[in-house]
Structure 1
Amino acid sequence: MIVTIIKPYWKWKKGQEPDLTEELAYKLIESGYAVISGDQTRRDYIPKPKQETEPQKIEVNNFYLPPGYDGEDYDRPSFFDRLKSLIWQR
């Protein structure tokens, strides 16, 4: 618990904001040496810097080449042409 020291106590001076255990903090508050601080964020926590908001360009090169493909364009019938020829064969 983070408290604000009002009167000097032990190693703390007036105006300091130590992060104490709840027991010690309540003891100091009851005895009038401290009050609860309005800012209770952890002092040992350092937030990570934010990532770039601009999306990264991703290039994916995953394509399938049929066996025996030599890299040249060749005429292969479309799926529907092959299906039509299978139907008319019967």
Structure 2
Amino acid sequence: MATRKTQDNSVPILRNPLTIKQMAGQVKVACDLYIALKLNEKDLKELLLHYAGTHGCRFFGRNNGLNPTLEKIIGKKRKELIEIMLCDYQKKLF
């Protein structure tokens, strides 16, 4: 299945969302679980790298920043957290 369970197996996180709004909801849940110390840093980084690599056209917007819709939904603090996690990430050319 396309979901991954967290450590306490209570909240599954969808790895292949269909829309930007759905992806933003999953990113919000993952960031909140990370802030509440229920999700490892490794798992959050793996999820964000998966979104960036697989769904890069929806995850990133113009000027190599995050998608404006995604930014608006997740908020300023979560955006900063995502930018820290993806600081050395380079998008694929093909």
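Quick rundown of the values:
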| read-out | value |
| --- | --- |
| Which entry (1, 2) yields the derived value 1.9 for distance in nm of label points 7 Å out along Cα→Cβ at positions 54 and 78 | 2 |
| Entry that produces 12, 21, 11, 8, 8, 7, 7, 11, 12, 4, 0 once P(r) over Cα pairs in 10 Å bins from 0, in percent is calculated, selected from 1, 2 | 1 |
| For helix-only ellipticity at 222 nm (-39500 (n - 2.57) for each DSSP H run of 4 or more, over all residues; to 500) computed as -7000, the structure of 1, 2 it came from | 1 |
| Label whose coordinates, when relative contact order in percent (Cα under 8 Å, 6 or more apart) is calculated, return 22 (choices 1, 2) | 1 |
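No lab work stands behind these numbers, since they all come straight from the coordinates. Fair warning: this is a prediction, and the values are worked out from it, not measured in the lab. Cβ atoms are built from the backbone, for glycine too; each structure is taken alone.
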